[in-house]
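A.B. asks: Below you'll find the structures, each written out as structure tokens.
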Structure I
Amino acid sequence: MEQSQQFHSFADFYPFYLGEHQDRTSRRLHVIGTSCVIALFATSVILQQFNLLWLLPLVGYSFAWVGHFIFEKNRPATFKHPIYSLMGDFKMWWQVLSGQIRW
């Protein structure tokens, strides 16, 4: 399936998203990056250090893009489907942590 494909819903997109994250190391990097984003967001809010929020995309994408470019050997879906891709990151994160997807 090509990234240029149009998806009519997140439910249509998510199987494509999972197909782009078949490598375990890449999934692990995504989970680590998403966990860091959540921790950084919570820390920023709790400490009222909102100037740290600019780091969120840097932290999240750095882990994910290493996974894509080095381990998956593909382009992140973020380039063509940014909202669905972000939603996919959090859904996959939850599914890995809840044991629905292999860590």
Structure II
Amino acid sequence: MQITTDRLTIRPFVEADLTEFEKLLQIPEVPGWQMQRENAVGFLKWQISNYEAMDIINGIVCFGIFDKVHGHVLGAVGAGEHDDLYETEICYNLLPSARGQGYA
């Protein structure tokens, strides 16, 4: 699955995205992702492995939000089970530098 707009490409992460993916692990408001900074490779592989099941009821599926022109990561968007509420939610995060530009 890939969604393309005038400014964005939303697509599954691939292993070659590691350097860009690591930027998402620095977002202060996303502590669950920050905890994975030392395990960036494993966390990215886990995100990629979730595409096979596409289970948003019992798991999570997360896609990268990329700048269409330069290919830089701007954030991530996904759907899946909320850790505390045990209900499906839609979630997204944006790098601080990508906020306030009408992406959300």
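What follows draws every value from the coordinates through simple rules; no lab data is involved. On a predicted model such as this, the values are computed, not experimentally measured, just so you know.
A.B. asks: If helix-only ellipticity at 222 nm (-39500 (n - 2.57) for each DSSP H run of 4 or more, over all residues; to 500) comes out at -19500 when worked out from the coordinates, which of I, II was used?
C.D. replies: Computing helix-only ellipticity at 222 nm (-39500 (n - 2.57) for each DSSP H run of 4 or more, over all residues; to 500) on every structure in I, II gives -19500 only for I.
A.B. asks: When Rg/Rh (Cα atoms, Kirkwood Rh), for residues 35-74 alone is calculated for each of the structures I, II, which structure yields the highest value?
C.D. replies: When Rg/Rh (Cα atoms, Kirkwood Rh), for residues 35-74 alone is calculated for I, II, structure I comes out on top.
A.B. asks: One of I, II was used to calculate relative contact order in percent (Cα under 8 Å, 6 or more apart), giving 36; which?
C.D. replies: I
A.B. asks: Next up: Kindly point out which one of I, II the value 15, 46, 30, 8, 0 was derived from, the read-out being P(r) over Cα pairs in 10 Å bins from 0, in percent.
C.D. replies: I
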